[in-house]
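In the part that follows, the structures are each spelled out as structure tokens.
FYI, it's all coordinate maths here, none of it is from the lab. Keep in mind the model is a prediction, meaning the values are calculated, not measured. Cβ atoms are built from the backbone, for glycine too; each structure is taken alone.
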Structure 1
Amino acid sequence: MSRNQIACCPSCGGRIPFKKFVQLNNFSVTNCGTCNARIEISNRTANAIIAAVSGVVSAASIVLGAYIGQKDYQSLIGGLFGGLSVATIIIVALCMYAYRHSQLNRIHLE
């Protein structure tokens, strides 16, 4: 697996856009833009773990940012925005990791 791998259609090898990939979850499917194959996530357990970790870490960063902002800088709003910024960076980084290391399956309709 190369370091620059991106999510591809298992049927034709066409690139799946990042926006479409981020909208995929364990209960949804998408269509390939090239061959119109229906695609789903195959590593559902890893996808669920990534979602749980990103949720917990981003929530913790928001709470910690608010606490530090209020305690050290007397600015609850500044701390919230700082925590929200860190949470956004964490979520985008985890989404990019999932995009590069995804495993997609083609759904066979019979």
Structure 2
Amino acid sequence: MKQNSLTIARTAGKLALSKKGFDVKILKLKNISSICDYFVIVSGDVDVHVNAISDAIEEGLLEYDIKPWHREGVRGGKWVLLDYVDVVVHIFQKSVREFYALEKLWGDAPVEELN
């Protein structure tokens, strides 16, 4: 079954929360950028935690036959990017998230917080 991009973003966020990901936000870029419809931004404590969150999202979305088009950063574990074309998931260690400040960069995007 084809899932819409908001459903994919929310599912990814809930899967991140299931692995104790924190500060989970969905940024709606649909009307302000052609990059994708949504960014899902998640924080994890350390590299093992970031990778566990990434694995949970990949495995959970795979149950809906949704596979990432591209992934980066899995080996380093400081910032993992999962690209689902219309939805891009960013899983950061807290300090890396603060450094890149995607929420500030995309400050005009509507934000949905999951908890």
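Comparing 1, 2, where is distance in nm of label points 7 Å out along Cα→Cβ at positions 44 and 68 highest? Going through 1, 2 one by one, distance in nm of label points 7 Å out along Cα→Cβ at positions 44 and 68 is largest in 1. So mean count of other Cβ atoms within 10 Å over residues 12-19, computed for just one structure, reads 21.0; which one of 1, 2 is that? For mean count of other Cβ atoms within 10 Å over residues 12-19, the value 21.0 is produced by structure 2. 107 is what came out when volume of the Cα convex hull per residue in Å³ was calculated for one structure; which of 1, 2 is it? Structure 1 accounts for this read-out. Calculating relative contact order in percent (Cα under 8 Å, 6 or more apart) for structures 1, 2 picks out 1 as the one with the greatest value. Among candidates 1, 2, the computation of mean count of other Cβ atoms within 10 Å over residues 20-27 that gave 20.0 used structure 2.
Which of 1, 2 yields 1.00 for FRET efficiency 1/(1 + (r/R0)^6) of positions 36 and 84 (r between Cβ atoms, R0 = 35 Å, to 0.05), as computed? Value 1.00 for FRET efficiency 1/(1 + (r/R0)^6) of positions 36 and 84 (r between Cβ atoms, R0 = 35 Å, to 0.05) corresponds to 2 out of 1, 2.
A value of -10500 for helix-only ellipticity at 222 nm (-39500 (n - 2.57) for each DSSP H run of 4 or more, over all residues; to 500), calculated from one of 1, 2, originates in structure 2.
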